[in-house]
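See the structures that follow.
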Structure 1
Amino acid sequence: MIGKTFARTAAAAAVLLTGGLLFAQSAPATLTIHADQPQHAVSPTLYGLMTEEINYSYDGGLYAEMVRNRTFQSNWNGISDWYLLEDGNSAAKMDIDKTTGPSAALTHSLRIDVEKADAHNPAGVLNVGWWGMPVHANTAYKGSFYAKAGSADLGPITISLVGNESGKVITSTTVSGVGTGWKQYEYTLKTAAVPTSSENHLVFTVGHTGTLWLSLVSLFPPTYHNRVNGNRIDLMEKMAAMHPAFLRFPGGNYLEGNHINERFEWKKTIGPLVDRPTHPSPWNYHSSDGMGLLEFLEWCEDLHMQPVLAVYAGYSLMHDHIEPGPALEPFVQDALDELEYVTGDTSTRWGAIRAQNGHPAPFKLTYVEIGNEDWFDQSGSYEGRYAQFYKAIKARYPQLQLIATAPVKSTRPDVIDDHFYVRATQNFHDATHYDKTDRNGPKIFVGEWATREGTPTPNFGAALGDAAWMTGMERNSDIVIMASYAPLLVNVNPGGMQWESDLIGYDVLKSYGSPSYYAQVLFGSYLGDHTLASKVESTGDKFFYSVTRDTAKKQIYLKLVNAASTPQPVTLYLPGAKLASTARLVTLSAHDTQSTNTLANPERIVPVDSTLNNVSNHFTHTMPAYSIQVIVFNEQ
């Protein structure tokens, strides 16, 4: 049974009979923990989140917008995700009009010319959403759009959610009074007791001849904390369960863009949505920029995370770069403006603009990352670019900790960002990676890492590799101050994934955590404030552990990883510790490394709680094969 916990005494048999097959146990290990010998403090920001626009992580993912291509981007194949609708004997045509739009940022629009229509034979357009549109019973969906008409007698616009298979209207409303100038209109679609479904589309129709222009067509379900322009509830709840201490944003490659003019320009992502021009993302789809700088900061606020802000540092993915010196200075100033937007009070220029955007209070900021993966810059310019940013930022914000994304010599960074994407076996061999790191060197941020096995989300073998790696980071959390798995999110629909092995999978209706996700939940949920002196002996090469103590709660957290195909007996010595006779045992396990969770089977592998009895200062515990466990000892 998946998740079953084995607790055995030292006299346990050397073999286990399971499913008719005989499995030998691994050689017994001995683990000694000195509860009265604290070693070093555990970084309070050790586990966090890394995010970027990849795998439809924002648009089509966390960002709750239901309308796909709401600003009518087009290509050789037409207007993506929008289709002409001609009911009965109505007749119409649609096209992009590049001569008119609702703002200086959105200068084009969708033009619909209705040549024949009446109340019983309407014409218009439909949107298919992000591989469908979610419909739940008794739910209010809030929408808006910008529109103008060729004449004031066009009549009302009917807006409906329609079932793909039935063709029946699920819910509908009308908006009247569309005039000849651009204006925003709001609407609400309220469902009754309807079946939950993702196979739906959104329809805009009119029953009168004439011309209608549309732009920024939007529809939102209920959002986390009821934020306007907010995030999906289920995905936010899954992230909250990880107890993340920080969020690194906006990316990743998304920060840089393929070219300099396609970078994340934060000033174009703040304020009303109609003033955000959108931009191409480096993962071959268009970003709505609905997830702008303030939305990232509010995401941090909602999940009680510290922001780790990455600023563009003059390098883009296709090897475009800005040489250090006068040419780079505008980009440095842009970063200073961004820091003022985040941290400045309302007496500052950009702090006042943030207040106008709806958030008067400044945000607390400690860490700023300068660029992203600048080891890819073949020009060698990062040394100078980092130094120029470092000098300018430290002069104005000396308290900020600055992160370098590649080795630099002329300027000592506060933190260096390491990235690792490996297979499980490599993590088993490299779990001691930071054991001998120079404690006098810069602190370390493992800003992107993952065991890449399984698609679209990791399997249990990957989770074992992840857990082994995390024990090493936890043991060395005096020097490894932050770590974040990447990528965080993936839309599992065909065409939704650009990068395999992603922590959380979803479609438009539901989501699930991978085995690696639950490993993250375990490690983030049971983390003390300091490590304890410990020693392991007579263990195999697939056994890993870490131990921390929470001073306030008077609890010891022992994390154990058995990546072997056989059970692992562990004799535990805790000399001098005053322990309760029972302990909490949380187990994540599977019968095979290829076992995993899916949308259809989201809870094949989940943590299982149980009680460990007969706890003392000297006892033997046997781990199941392929298992990750946390033992929570209560001190008396």
Structure 2
Amino acid sequence: MRKLTGAFRLPKLPTSLQETLLHLLLAAVISVSVMAFPLGFIEAPLFDIRQNWSAKKTIDERIAIITIDDQTLNQLSEVSPLPLKYHQRAVEELERQEVRAVGYVMDFNKVQQLDDPGFKSESVQDFYRSTVRLNAQGIPFMLGIPYDMGGEVSAPYPLNQIPQSVAIIHKDGATFGRDKVTRRALVSLYEKMAFEMSLANRIYSNETILNPPGTYKSSEADAQYFLFRLHQKEGRIYDPEYENFAYPRYSFSDLVEGKIPDGTLKDKIVLVGTFQRETPSDFTLINSFQDSTPVPKILIQANILDSILNQQGLREIPAGILTVLCFLLSLVVVIASFRIRPSRLIGLTLVLLAGIALIALLLFQPIPFFGNHWLPLGAPFLSLTLSFYLMIPLRLYSEHRKRFALEKENQVLHEVEELKTNFIQLVTHDLKTPVARIQGLTEQLRRSLGNHLRSEDSDLIEHMLSANHELNNFIGSLLELTKLDSQGLRVSLQSKDVNPLLEAVISKHRFNAGSKKISIETDFEPLFPIRIDAELISKVLSNLIDNAIKYSPENTTVRISTRESGDRVTITIQDQGVGIPESEMPNLFSRFYRVKNDNTYRVKGTGLGLYLSRYFIEAHQGSIEVYSTEGHGTTFTISLPVNLKDQEVNQPGLRFQKPVTKPVGKKENLYA
């Protein structure tokens, strides 16, 4: 049974594959969740912004508007919607003008209430016969009738025999923006075509008028809608101050009084409707901004008819494509959240938001073969926002875990380092006694034997003393290093002239230089005393001069110079030795590091001299530069401040933090 269970055990996935699957899962969950959430409250204002910023289509010059406006009521001394006799005159005048079609948006039930005697006389029959005659002449005449809670409100008999259809200006009420703003037009209701759609089909009865692009069926009602285009002329749709329309508009009174010149309306598709400044029902909003201006409904109907006739509806990006887009955006943010800094993640998220907004605006533009598309922005914006705000806590949690692991690792390393330091200190301290005893016994042996030593034995004793001296120096360096690690460095400043200090150090190395026939040349500029720790600076100078002698071949020169430049004193030590390869430069001042080549293997050293030298120089707020060419020598330049103050030195217990190093190909300050 155990073997059978083990045979079906799933293999452990590689870490990289696990991370990839996690990223894909997070992005999928975010995108699917966002798409399932109703976002009309976000989409509506974003749609309106694009509607305002988008270039508008130019008007179809075939469409004209006749309005029963304030001028009409004043000139005819009547009230809206006017007695039937005026409508009869208007139809006869439209017939005389040889218009292409007439869309009469009027509730004749209100006309009947206003002019009941007219509906009991021959006037109503005359009006009806006029409309029949227009239709018989191939001039479609259609009534746009209202719609209430009970359904469509047909015109009274006999006008109900005239072709008619529901004329509704849709407002986002129960769905989408829920703000009573007109953004879409009705195509059909309960499988009956809306007014503008019916009129377009009657105008072109011999052709098939397809549904406008982007037509969709509503899930809340048995109706079809489409996002219509707004049209403009000379950069405007509607000017409320002067009541100017983008489409040609004429007053109803001018029509019935014959004041419209002959031929003006020839072959025009004429829409007749009410438009009175003090009647709110004659207006609708086309965006959700607080300072938006209501637009006449008859003008919106002209825009809807224009969009139908010219197939200019907006196509909504399919939900599948939108879901994929949300998934990809979320995936980018999820992956980036684990790979870049949070500040850069903010920038990336903002760039993605701006990029999607720009693409949506470009798609919204009426550009042939590319534009006329509506890319909903609510889902992509919400996907990016949720991805960002969900991944930041995950990133913080991941960083916390890493930091906790690093802290534990650092604690272990600190303990190991402390153990190592204690061990080195213990060992080196215990070694000093036997080393000193060996040196004392060796010197005593040499003195007691005196002239009885053979030359070979004398050389052997000298080698013993030399080796013991090197071991003592090594132990001293280790003790000094452990002291720095455990107690820090104390700098005791005092005024000293650098030149005498250099001369004292050089005198200690002249013997070693003479044994290799190396000459030491000095070029000291007269200097004023500066504040330094003479003991520490002497160690630095001694180490650099000793290195210059050790790594230089015989019959060469070591040049030492001092200069004062502004508020700094510089000390330069130049040799003609083997040089340092560029690849070794980054580690040159590291602990226990020695340049690796055939020449340096023969030279004994601890690898601590340059490390301590840099330590001591930086304790003085100074810097050390190195320039070297392999095979042509090395130059070290020390720079010290002239007026170093006590408070500028961290006392007591200066701690040294290792700086970042970099390769050197020319003279430059590595550690300033």
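General observations
- Taking distance in nm of label points 7 Å out along Cα→Cβ at positions 36 and 108 as the measure, the highest value among 1, 2 is held by 1.
- Which of 1, 2 yields 20.8 [mean count of other Cβ atoms within 10 Å over residues 284-291, calculated]: 1
- Answer label among 1, 2 for the case where mean projected area of the Cα convex hull in nm², calculated from the coordinates, equals 31.6: 1
- The maximum of FRET efficiency 1/(1 + (r/R0)^6) of positions 364 and 612 (r between Cβ atoms, R0 = 41 Å, to 0.05) over structures 1, 2, that is, the highest value, falls on 1.
- Which of 1, 2 yields 12 [relative contact order in percent (Cα under 8 Å, 6 or more apart), calculated]: 2
- For the structures shown (1, 2), distance in nm of label points 7 Å out along Cα→Cβ at positions 260 and 508 is largest in 2.
- Structure (1, 2) behind the derived value -15500 of helix-only ellipticity at 222 nm (-39500 (n - 2.57) for each DSSP H run of 4 or more, over all residues; to 500): 2
Just so you know, all these numbers are worked out from the coordinates, no wet-lab data involved. Given the structure is predicted, the values throughout are model-derived calculations rather than measurements. Cβ atoms are built from the backbone, for glycine too; each structure is taken alone.
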